[in-house]
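Dropping the structures in below, format is structure tokens.
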Structure P
Amino acid sequence: MNTDPAQARRLVHELVATADLFLRESQRLFRPHGLTAPQFNVLNLLADRAPDAGYSQRELADTLVVDRSNVTGLIDRMEAAGWVRRVDDPADRRVYRVALTPAGRRLWQKVAPDYDQVVAQVTGALSAVEVSRGVAVLVKLQAAATAWRLPSA
């Protein structure tokens, strides 16, 4: 496909501006609970797992699309707050799995309905087809961004 470079730049600009806006505005939702957006994302991922299943730190980094060293510090802070715990992986003694604690689950249950309400407000003007297409476009952009290379000099 040949995309107009100016339109492609605009798409990327709008995407980044939207992500920045969501991150900035999400602080208003999460800060009163002592949470950051990345911490909520971890709680949200772990809430769908069985209590002892959890995710490895590598899986969290890959799912959240962040550097593994950032996940280590994030999980350290969340563990100190009592929201998550590291448990041994029964299949690999070198790996810890991160799981929600009861306090972490209670916090997620307290914040998730407000988050869902905000998501409904933000996406309320979109049809189900637009949401599906938007997700598909973003997934394609994520894959392309993961594989991009700098132009040869």
Structure Q
Amino acid sequence: MPEIKELVKQLAERHGRNRESLLPILQGIVTEERSISDVAMTEVAKELDMSAALVYGTATFYSFLDTEPRGKYVIRLCKTITCDMKGKRQILKSLEDLLKIELGETTKDKKFTLLETNCLGWCHKGPAMLINDDAYTELTPEKVSEIIGDYMKNK
């Protein structure tokens, strides 16, 4: 992975150096670094010639822009009322039991982070979760056990 200053420069060259470039650059940092550090936010502000407060405000506003280190696999469980009515609590309990962590935590081996997030757009097939960019729908405790088992073994 390139040094953060170099990464920010590369992303700015690809996406531009205007206000509209901020979000794609922050997304690129998350892709490469797994989270956006304070140092990275400062470098983005310098490279785009904007306030660090604007960069920080943007980075912390969006739930998919992680400003804390996360595991290799970030599990985002939908927390809408629709998924809740379809059994999300059971799914959360299954995930916590399988991973031996609670919501908001990362496993000791840094492989999994368990989070809740607002609507994933799969309410019609809830309960739903994302593991990084992969969507899983119509979840049951058994299906979750199989999915997590696959990630533990094969990924």
| At a computed 17.2 (mean count of other Cβ atoms within 10 Å over residues 100-107), which of P, Q | P
| task | Could you figure out which one of P, Q the value 33, 17, 12 for semi-axes √(5λ) of the Cα gyration tensor in Å was computed from? | result | Q
| said: Of the structures labelled P, Q, one was used to calculate helix-only ellipticity at 222 nm (-39500 (n - 2.57) for each DSSP H run of 4 or more, over all residues; to 500), giving -15000. Name it. | reply: Q
| remark: If you rank structures P, Q by distance in nm of label points 7 Å out along Cα→Cβ at positions 12 and 124, the highest one is Q
| field | Comparison of P, Q by FRET efficiency 1/(1 + (r/R0)^6) of positions 68 and 140 (r between Cβ atoms, R0 = 25 Å, to 0.05) - largest value held by | value | P
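Bear in mind that the values in this text are calculations on the coordinates, not laboratory data. This one's a predicted model, so the numbers in the text were calculated from it and none came from an experiment. Cβ atoms are built from the backbone, for glycine too; each structure is taken alone.
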